[in-house]
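All of the numbers you see were taken from the coordinates with simple rules; none came from a lab. Small disclaimer: the values here were computed from a predicted structure and weren't measured. Cβ atoms are built from the backbone, for glycine too; each structure is taken alone.
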Structure P
Amino acid sequence: MKILIVEDEHRIATTLKKGLELEHYTVDTAFDGQEGYDLASSEDYDLIILDLMLPFKDGLSICADLRKEGNHTPVLMLTAKSQVEDKILGLDTGADDYLAKPFSFDELLARVKALLRRPHHLNSETLTFEDLSLNTTTFQVARKDKDISLTNKEYLLLKYFISHPNQILTKDQIISHVWDYSSDILPNTVEAFVKKLRQKIDKPFKSSPPLIHTIRGFGYKLSLS
């Protein structure tokens, strides 16, 4: 899952980014409203954490403009304002939830998980494909009931595959969803991680069909053939 944080207080943004990455999310950050809007409208995110008071373009304007464009990515709005009227204004503009500063990271994380569990997201506690399973709460991965140990990036890559079964995923799509916006990732890096993932997901299970397939000239696909 990929999250965008739009927050002009660098300390808060950096702390949230580090905390969410420890929870196996891919996180981009923007430190002003215009940069945040540009990223939100051009990149594919599963959730936007949006501060209300921002330079150049405020959070309400960003949220309203995204909704006008048909962008329905869930928005968790952060603000120092806690008046009921401010909360109603934020929600009426299109925000999905509202969190007043100061807040605990545990509360924010609970709200993030709740928003990502909503039906319009391909996120349930356990994702499965054939005999392969991935638990988004415990981060446990197994095939044929045998636990598989993955690194953080391998887990995120598999989660992206298993959330899009039988779909061809290009290297650019994979880079966009598994690495953050500032990462300087080359296509051969994707190849290397897919190879590592195959060595753990497919090669040890010779009695089962391989699940990760290369589609020459296009990308990769999680499927039976």
Structure Q
Amino acid sequence: MDQRVLGLLLFIPVLLFSVIVHEVAHGWVALREGDPTAYMLGRLTLNPMPHIDPIGSILVPLVLYMSHAGFLFGWARPVPVNTRNFRKYKRGDILVSLAGIAANLLLAVGFMLLALLCVLVARTIPGAMSVVPVVQAMAIIGIELNLLLAFFNIIPIPPLDGSHVFYYLLPPRLGAAYRDLGRFGMLLLLLILFVFPSVTRVFLWPATFLQSQALALIPPLS
């Protein structure tokens, strides 16, 4: 099988799992803050069907892959959140926004541990070498992808998660105007991604740095 096709087949399930966990984390924290909307609509589930976004989960990753953009990512359907249900509006808004970022960082750590476990299994169970390389390849994709998702979502462009935190650092009138940008935020993001990709790379350099550090800690399988 062609290596690019194999890479895509390994990438897709890791992407779907990672973006779904990201969205479920938003809904779970929203529930704890007093908003049951996502729970009532059946969105607090790892079943991919309620979460798949045709553009973010399928089209954008495929276009980035086919265009050799140098990085791959995507997103799931945002979970519905009614901020009016939060017991404390500001606290709830910030915590729910940061929940997805925290989930991706924790997933990166989890995939790192899985990659290291693969090394241990490969060195103690020789017969596992038929499966372990594939599992470790997916784990490495998980490390890279979740760091990318975490830091991408920190970018303060509405409606990304980082914008919900940055909003509270602005004066009220400027904050309201800034939040209104959310109507055009997705178009702005797509413009940056496909027309000015170097801007995205500047924002994502912490993810790139942590990716290289994490991969350097993973010894060879044999």
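Comparing relative contact order in percent (Cα under 8 Å, 6 or more apart) across P, Q, which structure shows the greatest value? Working shown, then result.
Details: P: 15; Q: 20.
Largest value of relative contact order in percent (Cα under 8 Å, 6 or more apart): Q.
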Parent structure of the calculated result 1.3, given that distance in nm of label points 7 Å out along Cα→Cβ at positions 23 and 47 is the read-out and P, Q the choices: Q
Compare FRET efficiency 1/(1 + (r/R0)^6) of positions 127 and 143 (r between Cβ atoms, R0 = 30 Å, to 0.05) across structures P, Q and report the one with the greatest value. P
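61, 33, 30 is what came out when Cα extents along the principal axes in Å was calculated for one structure; which of P, Q is it? Write out the running numbers ahead of the final one.
Details: P: 61, 33, 30; Q: 62, 38, 30.
Derived from the structure labelled P.
Out of P, Q, choose the structure whose coordinates give helix-only ellipticity at 222 nm (-39500 (n - 2.57) for each DSSP H run of 4 or more, over all residues; to 500) equal to -21000 when calculated. All intermediate terms of the calculation are to be shown ahead of the outcome.
On the way: P: -12000; Q: -21000.
Going label by label, the one that fits is Q.
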